[in-house]
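K.L.:
What follows are several structures.
Quick note: the coordinates plus some simple rules give every number you see, no bench work behind them. Just so we're clear, the structure is a prediction, and the values are computed from it rather than from any experiment. Cβ atoms are built from the backbone, for glycine too; each structure is taken alone.
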Structure P
Amino acid sequence: MRIAVFTDLYLEIAGGIPSSISAQKKELEKLGHKVTVFCPGFSKPTEKNVVVLPTASLIKINGAPCAKWPGKVVKFIEKEYPFFKDSFDLIHAHYEAGASIAAVMIAKKYKMPLVQTMHGREDMAIAVNVPHPFKTFAGMGLNIIHKSYLKKYTGKIKVKRDKYLAPTIATKNMWELMVREANCADQVITPSQHFADKLKHYGVSRPITAVSNGVEDKIANNTNWQVRSLKNGSNEPVRIIWTSRLSKEKRILPFLEALRLVKSESNEFFFTAVGDGNNFEAAKKYVLENGLAKNVKFLGAVPHEKVMKLLETEHLSIINSYGFDTQGLTILEAGAVGLPVIYCDKDMNQVVIKDAGMCAFDETPEKMADVILHIIKNKELIEKMSKAALKNRGQVLQSTQIKNLLKVYEKALKK
């Protein structure tokens, strides 16, 4: 099968979306399929079968290169690939910006099957990252641009404000954008069923399949990962690691607040934060001002190989996102190496390996602190969760999930 992947996030940025696309590409190629990734970028890619699309020189998405206007991307494809339809069997789009919009336009132009992966909640991205009162303008502006390119393929998409997930003008507009992008496709993929259900609630009518992101098999198989354990009554600290961006949407500051509350009752923990982001400096400042310097270490952004090495000595992995309907690589990699996960979003119960994690009662720092203190007082829980992760880690491997992805491709091709 010859697959053209169009994504707005791939080169020159770390994160779950680029990692999941890369893992899918490698696994598909291992099975004999040809995968070509089309994405924005500022430098020549070193990876085989990656094509850099026309890229804006000044605009970035969270630090990532941003494709130029979709029309320019389409013209680039027409010029560089005059026999595009003869070169590929289907198009797989990721995200909802310039490259992804262009993917829809190209698929419709050449009457090619289109698969769309919806990675997460863009309404929450606006709500968390854009300051008031600019949220409304940002949501409306992005939706208007999106509509100007894709309305002719879906007709009118109208989402009404409600108390469920679209209480504001900004969030309503972002749901319209997400629904429109999904309804342009022949098949839609989400990383979890709970996100699929929400998309259907707001009007997605295309077939949706929940296909988990996957961890490269070699990550789980190349190292003899051990069961994590701590003895009850020992003074050895519970070691917690963070391997996500230090950003507002990942909620690093609320987690540090939870650690401050933990320290008021127990000093038996040590926290390592790996990554950078828009809250990096604020997080370091919070640690210094709240007496956490001896319990917290910041490593900044480090190579992925080093991250995996760091996981060998940890007892718990933390993902503190809430309401994003994402499926963090943190959860999947933790499961693959036998590392228990603590989290606060109950929707992630569908993603975390059964019995291999512990969810806070709600998203507040107080409830996360309760979880950590409970584990500190009952350290045998670490071993029980670690054993459960190692026993069932096959479900998070890319070799498992690629079979589900290929089934979606086959459905799109048949249609």
Structure Q
Amino acid sequence: MSNANPISNPAVIIGGGLAGAKTAEELRERGYAGPIVLIAAETVAPYERPPLSKEFLAGAKALPDFTVHDQNWYRDNDIDLRLHTRATTVDTAAKAVALDDGTSLTYSSLVLATGSSSVHPPIDGADADGVFYLRTVDEASALVDVLGEGKRLAVIGGGWIGLEVAAGARGRGAEVTVVEAASQPLQAALGPEIGEAFADLHREHGVDLRLESKVDAITVDGGRATGLKLADGSTVAADAVLIAVGARPNIEIAEAAGLAVADRGVAVDAGLRTSADDVYAVGDIAAAEHPTLQTRVRTEHWANALNQPAVAAQNILGTAAEYSRMPYFFTDQYDLGMEYRGHSDGYSRVVTRGDVAGREFLAFWVDDDGTVLAGMNVNIWDAGDDIAALVESRRPVDVAKLADPTVPLADLLS
């Protein structure tokens, strides 16, 4: 693998999602004058994925509304966007990337932004027509086509995607059943305390929520899914089945290249550098050393894909930078909107203030010392900065005052 003009070897970005597009944008806007090649497996220009289970499913947004840049932008900024193309191997010694069209590139810098894929569990019947996953706009479009008034949707998995799709499907008039193995939805992300609030939310909106339930098989008739058979012997009738049991980071190409891995992702330092020279990782796959949290953090959320590329670009350009933002994510389900900041690993209790039943409250995940590890605002939109300050301070607070809505959050750090 060689390049006829090694002086002009491009910065190569592998991954056609938000993280890949933002890396290209940040490089250009920060003055990178060399060639940039963006390798994208899909046939459309990079787009943001959160709307797929939110506004797109609800019919409130179309693909152009959440496309990062149209193809004219890539042309105008002299970025070689290669759609429907996959990188097959990376040779870090030769600084070369092989592509599935038989060509290769020699890079000056390489950014891995390969994202995640839906987990495909080994469930009998999962290959039938009418079984869906949700990761791409094509998958979202196919799912929308089978939803509507009187349709029946069975969702396997009570995580973010499963619950957001359930809310969107109910908004379209479909009957929805959600099957979740844990005792509460979102238990892995939020713990059982706040998971219960989401369970109540969905039941109030007519979702048949089956907790502590396992799926034995997807029932099939004539090659098409007809519902679910559960481990307790009960069945769920459905016109469509969504499997939403998690995401798998796409790190195969990094592992094959010999890059260090951690936490199911690519191990990077606070500057998003991998274990190989001039190779960076951003977005879902980046297991990054966090300078404030003093631990390695990997999160599969929009905020990392949006913000990490600026740090990678600065380091490529020779300006030292670290990624120190707190993990952040959000959701909108029915009349509930929320934001979450922080990293709750190691929490010992959840403290709330406000009206949990009325879905207008704050929640805090605290450790044994009273340090706020993470915080969430639900339908309260003026508390985000104070929550961020509490989380970032890494200082113990008075937990009784934390729960008291008459005590301003800002006063807890004074």
Structure R
Amino acid sequence: MLQSFLTYINDRSLFESHQKILLAVSGGKDSMLMLDLFFRAGFNFVVAHCNFQLRPLDSDGDEAFVRQYCEEKTIPFFVKRFETKKEAEAKGVSTQMIARDLRYAWFEELRQHLSCDYIATAHHLNDAVETLFLNITKGTGPKGLRSIPAKQGHIIRPLMFAGSGELAHYVALNHIQWREDVSNQTVDYQRNKIRHEVIPVLKEINPSLEETVARNISRFQDLAGIFEERLAVFEADVISKKGESVEIDSLKLKAFTGHALLLEEFLKPYGFNYAQVNDILHAGPGKIFQSAGYVLEAGRASWLLSPQSTRLSEEIVISGQDHEVVFVHGKLQLEQLSRLPEASELKEKEKAFLDVDKLEFPLVLRVWKTGDVFRPFGMKGNKKVSDYLIDHKIDSFDKNKQYVLCDQSGIVWLVGQRIDDRCRISEKTLSVLKVELQ
């Protein structure tokens, strides 16, 4: 077992022999076996133990057991107690979920404090098999098919080469002491249902289930790597940042094979699911989709993804000293010129050239509102912004992200469209404010 352990670490490049590892040790069979292997290999490591105080006597017993082991072998030992049930109730989540979040957050904090290179957990092959079936049962994308990777960021899992039977044999053969977690024998939790009820049935069909699934997980991990490379190409070609927002080119998107899956993976961090993605792909212009924190607006050629907290309520005050303004849908660059612009520059809709002496600072950038009026450059009378947008066939998607730049007297630029005639430059203009939409 020790040689297989060392070979696996080397083959998977989990860590170098001189590096310092933080071992997550609960006191159970698997973590005590991992601790034994690290000790026998002579690696540089410390032990971290979480006491979640979920089983008063057992939890304290686990802590005392691991502490005593480390003291006898002069291994640096660190422990933290958590008010797990209170934390779970406060956040409205299960104790299992909050316990996972608490331990990994503390492990990472401790890793940095102790200058450790990696955190090692005792997940093994059976855990990977269970995770795969659990992910498939609950619904998953390509990343979920990878199950549990042997190395992920600062987390390493050096026991992934062996199944529970092989580990149990090593524990018995080497008389390794450990403590049983009685919750592992129940079927109250989803993972344990897979472990105790589903896996045994599948093993009747294929007695070598673990080895077969391990090979498939290896394939899935390679496929996930290929998919992530394709996703990167997709994002580079289809996605563009617009301030705090993201614009998705829907025409380019649909040219990608498997675009529904690619879009789902991109939108997952923003809280959108596969069902919503299918609706988005078939939505007409003006349709709006929402997740917990974001809004996606469908247009004819693109979709705009924006944070709900800032959508349509943004109002930015701009002083005469500001040179750059970032907003939800883009960015403005401001520059004061002592020259008049070239004729060709005046034709660029993304640029506005305003007479500084005609402006009343501070300026304000905001989304247009019903009732807004301005005097489009070259016109004698005022016009409602809403009528201007209709006349110029601006669709509802683009209307929703139409901004106006105002001074204290009113609109000076319908951003990206037309300046107000009041602020036009002339041969008498001494100073020009150039505002460029990016």
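K.L.:
Thinking only about volume of the Cα convex hull per residue in Å³, which of P, Q, R has the largest value?
P.N.:
Greatest value across P, Q, R: structure R.
K.L.:
Can you tell which of P, Q, R yields 4.3 when distance in nm of label points 7 Å out along Cα→Cβ at positions 13 and 197 is derived from it?
P.N.:
R
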